[in-house]
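Quick note: the coordinates plus some simple rules give every number you see, no bench work behind them. Source: prediction; values computed, not measured. Cβ atoms are built from the backbone, for glycine too; each structure is taken alone.
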Structure 1
Amino acid sequence: MRIHLINPNTTETMTNTIAEAARLVAAAGTEISAATSKSGAASIEGHYDEAMSVVGLIEAIREEPAADAYVIACFGDPGLLAAREFTAAPVLGIAEAAMHAASFVATGFSVVTTLERTRVIAEHLVRNYGMAQHCRRVRAVDIPVLALDDPSSMARARILTECEAAIAEDKSGAIVLGCAGMADLTKYIEDRLQIPVIDGVAAAVKFAEALVGLGLKTSKRGDLAFPLPKIYRGITAGYAPQGEGDGAVQLSASRIR
């Protein structure tokens, strides 16, 4: 099977980190392809960034229609339901996948994310995904996403300290890493704290493999049915849905330049 991993921001180095984490856990016979969004922000750190990322996300799915499943590699899960409308293949968001995985291995977990403003977004997701009874707290280290790879930010040490506080103060039995850019920190933190540490990229890949293996597709009854054909105007004109065919939405022939 082939799982297409989409980084909805435009930073190629982050895509490489995410893809490496995915390939480490992928089963034999699973091909991981990875794409960096062609439009949007260099990092996604707010509602506006998320909204601007959705067209690039849909374009990335459109360009790989033969994938068996898709993973949206951003902890805000931007455009998740729109993507599920767009294709019949399973689409997983890394926040949703990570929270479900954490609930399987601990009675309570904490999320450790980047900026304070994204902490609030993660709290919204906790409620939307019905995880309020499992998530004991969402914590932020207040490090910008693109600073995770900057040694001067002391990101590893600061994230580890926040995870230690989650164990001591929240009494959490597992940690969910609240950013795709933290995907390479799982073993580092797990080895030091001796509790489950869940990276949403890895969790989403394994759940995607399971869904594909079960032969499950995204339901096309109700609100996740393919988008209705209609006229779109302005910069979205090239993305007007024309109806369904071959299991995927067919887009207008006009393209954004």
Structure 2
Amino acid sequence: MTPHNLADFEVDHDLCRRAYGVELEALQHRLELIQAAYIGQGLKAIVALEGWDAAGKGGLIKRMTATLDPRYCKVWPISAPSREEAARHYLWRFWQRLPGNREIAVFDRTWYGRVLVERVDGFTPEPRWRAAYDEINAFEAQLIADGTRLVKIFLHTTQDEQDKRLAERIVTPWKRWKTGKDDYHNRSQRDAYLEAYADMFRLCSPPMAPWHVVAANDKKHARVRSLELICDVLSEGVDLTWPEPDAELVTIAEAALGKTLV
């Protein structure tokens, strides 16, 4: 697979609000039907999200999960490991959060932290983070072999757009909780992150689990495009036809309700 060049995704889309509303509603309904199939057929999936700070991961997750049954959809915000987690193999904490049958798990940042922040900030020695590319590929291969659908999305914004959003998080009172010193530390390391992302795309995009890069300067476009990718991957090869109602249940319901239902 050809590695992604992030410069190719520095596009300022302008999806109008009306079209956005129509497309978003249709995709949310499509995702509802997919979740119903997963629940009914005992399937499972992971949506793995990476991207720049302020790229829109939270807004995407909010729209993705808005109409889903929360009993079968879990969002995992991933930050620095706890002391207990840091004492174990870096993949241990992700094994604890894998979805079971009938579930969809959403990871807001992922196991790729080993080859991103841990690499860039020197938290992990180079031989160990270099070894992690093969470890991650093996980990994802295990997930897929076990029947887990995996979709990996990277939200890309330009430096100018990121700066605009970081400033907005300070001047807008109810958004201040979203930002902190780490955002500006990470911003100062952009060149190092570009190099790390390039290696991530090049070394961890096998055909069974490719990275999908989404241009995210326009939040509305990014949400729609990401949901399209999520729906496409999660529905591929899945029977989305309506199941026939249980005959015994229909008999019980018709007797209780006093009318014919089907």
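General observations
- Which entry (1, 2) yields the derived value 32 for relative contact order in percent (Cα under 8 Å, 6 or more apart): 2
- Origin of the derived value 0.05 (FRET efficiency 1/(1 + (r/R0)^6) of positions 25 and 89 (r between Cβ atoms, R0 = 25 Å, to 0.05); candidates 1, 2): 2
- Highest-scoring label, criterion being FRET efficiency 1/(1 + (r/R0)^6) of positions 17 and 217 (r between Cβ atoms, R0 = 25 Å, to 0.05), among 1, 2: 2
- Structure from which 16.0 was derived, mean count of other Cβ atoms within 10 Å over residues 185-192, options 1, 2: 1
- Origin of the value 20.5, 71, where Rg and Dmax of the Cα atoms in Å was derived from one of 1, 2: 2
- Identity of the structure behind -12000 (criterion: helix-only ellipticity at 222 nm (-39500 (n - 2.57) for each DSSP H run of 4 or more, over all residues; to 500), calculated), options 1, 2: 1
- Which entry (1, 2) yields the derived value 0.95 for FRET efficiency 1/(1 + (r/R0)^6) of positions 33 and 129 (r between Cβ atoms, R0 = 41 Å, to 0.05): 1
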